[in-house]
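Once you scroll down, you'll see the structures, which are given as structure tokens.
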Structure I
Amino acid sequence: MYANDHAPPHFHVRLSDGRQALIAIEDLSLLTGFGGSRVSMRELGEAMEWASFNRPQLLAKWKELNQ
């Protein structure tokens with residue numbers, strides 16, 4: 001997550017090979033891959049599971065960094 005980032009509230013997931021994805025905090029949907037590289041929901045499984053248990057904290061941090 002970055003300060004002064006664009007809407008909608010989201011977080012970044014970086015895979016071990018350098019590919020990245022943006023995940024919406026509201027519904028945990030995949031917003032986009034970075035750099036033209038595609039990232040599948042299967043590859044994001046662990047991050048999505050973690051995020052599903054931590055959505056309130058993610059949204060609070062987004063609001064803190066992006067007010």
Structure II
Amino acid sequence: MRAFTGLLLWCILFVLCWPLALIALLAWPIIWILTLPFRLVGVVFTGLFTFLLAVITLPARLLGWKPRTA
């Protein structure tokens with residue numbers, strides 16, 4: 001549904017201002033490649049913090065503590 005919404009918005013932009021739509025179409029892969037390292041760093045930090053939480057709560061889990069589920 002999200003991809004369909006993006007396509008629909010791009011089509012509307014193409015009808016209203018086709019040069020801006022073409023620039024957006026050409027710039028999107030470049031922006032995606034430039035932001036890729038930041039997303040990878042985010043994945044690494046999420047994994048690191050999950051690992052630290054598991055290490056910190058290991059003694060409690062060994063004694064029978066169970067985390068609350070949301």
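Assorted remarks:
- Computed -9000 for helix-only ellipticity at 222 nm (-39500 (n - 2.57) for each DSSP H run of 4 or more, over all residues; to 500) - originating structure among I, II: I
- With distance in nm of label points 7 Å out along Cα→Cβ at positions 16 and 48 derived as 2.0, matching label from I, II: I
- Computed 12.4 for mean count of other Cβ atoms within 10 Å over residues 40-47 - originating structure among I, II: I
- Answer label among I, II for the case where Cα extents along the principal axes in Å, calculated from the coordinates, equals 31, 24, 18: I
Every number in this text was worked out from the coordinates using simple rules, so none of it is lab data. Since we're looking at a predicted model, the values are computed, not measured. Cβ atoms are built from the backbone, for glycine too; each structure is taken alone.
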